[in-house]
Structure P
Amino acid sequence: MPYDFDRIIDRRRTYSIKWEGPAYVPAIIGPNTRWNHETIPMMVADMDFACPPALIAAMRRVADHGIYGYTSIAVEPRYLQAIADWYQRRYDTELRKRWIAYADGSITAIRCALETFTNPGDGVIIMPPVYGHFWDLIQDDARRRVVASRLINDKGYYRVDWEDFEKKCAAPGNRVFILCSPANPVGRVWTAEELARMGEICRKYRLLLIADEIHSDIVRQGMVHIPILKALDDPSNSILISGINKSFNLAGLRCSQVIIPDAQLRGVFTKAYGRREPTPFALAALIAAYDEGEDWLDALNAYLDRNIDFTLEFLRGQLPQVKVWRPEGTYMLWLDFNPLGLSDEEVHRKIYWDANVWLQDGLVHDPDGGRGFQRICVALPRKMLEEALVRIAGAFRRI
């Protein structure tokens, strides 16, 4: 069935964080920014495509019923079964339904895990460049200590610094490793060998391994995402967090899942997290997405592949100094503007002010090493993507 990812949908006046502009500027954009009806926002991991038809139909049936009272996954057996079936079908990974718990977001689930299994001041290891919210979550929300084990930048391809990672895991007071898989913003899809080695090191030093796999369904053709629970011989110290949010563009429904094989770990977490249930819309959406949305997801990934290749070709032709590696997963690209020899402030102003396009400053995802980088979300119709890139190239040609 064909799907129209080229259709441009006006998202203004729909409560969209991405498209409502000024209300969200202080949090993610900063100064030297303008916003008007011509601004193209590409800073949030939020797609500008309509959801799958089957999913929309499922939520319309809920809306048409007219009553939206208390709901529970306990009264709908297809909820947990749909998740288990998805992992079996998509990843050849067997999940027991009792391992799965509903979560109203990956960040709230990670925060709960940190507050439950660590104490204030304990070290939490992350691998920058990494999703910017992890820094705030660890330091400000959970009052824990960020321990950075930096990835090695090998001409745009990021690798684990194994010696540094093990050293950080062995250090007293470090209790948790948060893995971003696939890696946002650098686009790595970790191999089975890499995941197994991470797991072995965490078990050796008794660290809790939390895998944020919210982008797991968004990978390039030929790439295979491996769930952390499949990669490890013994996942008893591991928590996997995923959901339909990114895959099917449903972040506003707050529908994620936490998967914990170890009974004791799961019991402690679920007691701390409390009894939370999805809305009737989220419940219906998840079942429809996993049971009927696979063709749409495959078509989406193919469209994203083409958008990424178009972006890379455009930059090679129009801004060859900007370095970028083709990501293995996610719909983000990590652009390196440093070869232009401009300050971070100059790069920001040319994109956010002169071109009137919003990306996301690299310092958000790497406060120590992100200067000169920008993260761009290419999950939007091609015509909008091309317009944004033409504007950016024009701004830098006027140096």
Structure Q
Amino acid sequence: MFLTLWHYLRGYVIIRVSGFSVERFVNLAALRGIYIWDIKPNKNAVTMRVSPQGFKELKECARKTKCRYKIIDKRGFPFLLDSCKHRKVYTAGLFFFVAVLYVLSSFIWTVTVTGNNRISTEDILSFCSEQGLAAGKLKMTTNTKKVTDSLILKFDDISWVAISTKGTKVTINIVETIPKTEIVDRETACSIIADKACIIESISVSAGTPLVKAKDVVEKGDVLVSGTLTIKDMDTEIGKKYVRSVANIKGRCVYTIENSMPLTYINKVKTGNITTDNSVVLGDYVLDFVAPRIKFPLFDKKEKEVKEFKIGDYVLPFKILCTEYEEYVEEEKSRTEEEAKAEINGLLLKTKQDMELGGAQIIGEETEFLLNNDILTSTTTLTVLENVGKEKSIEIEEEKGEAKTDE
């Protein structure tokens, strides 16, 4: 391999020798100290390689052996330079390409994060960008040690960070701390109040003093379970204790839902005619060099896609926006009363499903329909069984102050 590189740097020519004494030609060249290599038979002749200096000395060998030789090819760095003198544009382009490649390799184009589970990758990349480590930044201006220390100080869940650079790619390796045990607050005193008006269906109290019972009617904000416990000696109050109320309270709530559906309506019918417009987006500016000629009186405008251009993770500051204009015509249509009821029932079903996903249980439903001026209106009353309690902290100091005032 080294010898091949040496021949390339010095340059060499490939010649074709023909005649009746080719062997004598080769031997005579060797006696004169001319270095010849890679000798191969080629039909009625022989091809070989020789240095440019040795090629000049072959004339005497050819004269004595009555052989003929000619150059088939010239190879090597000196011949490349010689050809570049006559191809100035090509040479300039080659040097420009090498210069651009060198400049681009001086930037960071890709930043990846590994080892993070609890901390989102977006948060880490955003913070690193603030510290000067991001796609599009010069590698020499990025202080990886500073970024490493800042990450550990910024995120409590990070115990160790290593930042490695390979080419134009930076990898942030993270080791997170052991997850902290979730602590349930059972000390802060609070009561449970109603978050909506309802009839109490059931109440089960684990801590606190219940102030309501089943079948009681309560309004929003009423205290259902008090976190204040009265300590008595016989019938005499000797103090108070404040606890965090814990209870499971179900309430029966009533909701009224109204929907309407016209029997006559305008329907959009797509014709299939589409006009496409491409524009360039630079920051907040949209440059539309060739405005589309839209011949449709009625159309829907839709941004079909945005094509971004990237170098690694770095997004170039422009993109191509493709917009479609699709023609439609308006067609007046009508639906029967039964069809309108079916569509209203579909809307009502979606509402009930959303309630059930939130943990509610529907125990009663009544729907009334009214047709007026070709508009079908429905009024639905839903009776729902759901959790109705929410916590409200107790202002202990104020309560103590009130007690003192009462005395």
Structure R
Amino acid sequence: MRRLFSVAAAAATVAAAFAAVPAQAIRSPHVEVSADPARPPEVVAPIALLIDVNSGRVLFERQSHRRFVPASLTKIMTSYVAFELVKQGKLKLDASFPMRPETFRQWHRVGSTMFLENNSQTRVADLLEGIVTVSANDACVVLAEGVSGSVPGFTALMNAQARALGMRDTHYNTPNGWMDEGRTYVSAADLATLSTALITRHPDFYRRFYGHETMIWNGIEQRNHNPLYGAVPGADGVKTGFTNEAGYGLVGSAQRGGRRLMMVVGGYDRPQDRARDGAALLEWGFAAFDETPLFAPGAHLGSARVQGGTVASVGLMAARPLAMLVPHGQKVRPTLSIRYKGPLRAPIAKGQDVALLIVRAPGQPEARLPLVAAEAVPAGGMLDRLRDGFTAMVGR
């Protein structure tokens, strides 16, 4: 049986929080912004997406599931695979991989490059810096061959991660996005999913390798092509892309006051249009919507009945923070409810996912927050079972 409970005390707290309107978001002096949520900026890209990462809410969307050629946006997945392998202990950042003569002949000075020398050895950390900051095609292939022994072996890892993340409109045939007659393709929605996972699953690696405006390697200084750096306050990623096959694309992210926005645009003929629209989307997202925190991680939000345990109920805590995004200056009064299949059956581990908080407000998409057990509930004995039986008989 699925039980539904209202949370009156929590609702009162949320209503009070919405009474205060946050201060206006910081705006870049380089971009004119419309603060009217009904009037987003005029974006000329055929493919565009803007999401609020904290809430997952889509703020702007245009053909976000249309497949397109990503060019160097492919390298987001290349770095993600490396981060996953390091996290799993299967790859070390101080390991070194060789530039094989065959690889050197194929990739020396092809497109964006780190200028890796023939037969050189380069640390994984330096390869990742080159991939992320200067979009080094040669570094991608050296990393792929070092990790998997071949490019196809590495792209198999990339496609496996895409499937694990639910990226249904994505396929990788190359680790660097170089032109391959469309065999590598993505969608804006999939790129947003990937980039969100990159930031939330690997925040330390993201801070270490992303957001750098320049890189110096072998005495050569190169600039990051990301047009958001220095133009949009809080911009710290993610990746640009360009080939004659793909045109100009951009996955951009910025964070202000704990709130993060992610945008994806693709299919531009001119880089200046990509830069203008990317900045305008982010600035509009920050200006036109306010984020109001609802609950912090660990907030106690109610309790659930337990059967077969040493106690008859268990406290429910927020598994992660939850905030609601509201058009700037508007006030809403959300209603809250807790759902779980109950009664829960012991034993229950502390932190176990056992329930769901549903948040609804007029004109807003439904928000959901996983709730976990606030304490462990061991399996009970005979007296506990008798108590449960008596409770069931009297309908309490």
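Values quoted throughout were computed directly from the atomic coordinates according to the rules given, and no laboratory measurement underlies them. Note that the coordinates shown come from a computational prediction; the quantities given were computed from them, not determined experimentally. Cβ atoms are built from the backbone, for glycine too; each structure is taken alone.
Computed over structures P, Q, R, distance in nm of label points 7 Å out along Cα→Cβ at positions 159 and 367 reaches its largest value in Q. Of structures P, Q, R, which gives 25.8 when mean count of other Cβ atoms within 10 Å over residues 239-246 is computed from the coordinates? Source structure: P. The value 23.3 for Kirkwood radius over Cα pairs in Å was derived from one model only; which of P, Q, R is it? For Kirkwood radius over Cα pairs in Å, the value 23.3 is produced by structure R.
Taking relative contact order in percent (Cα under 8 Å, 6 or more apart) as the criterion, the top structure among P, Q, R is P, with the largest value.
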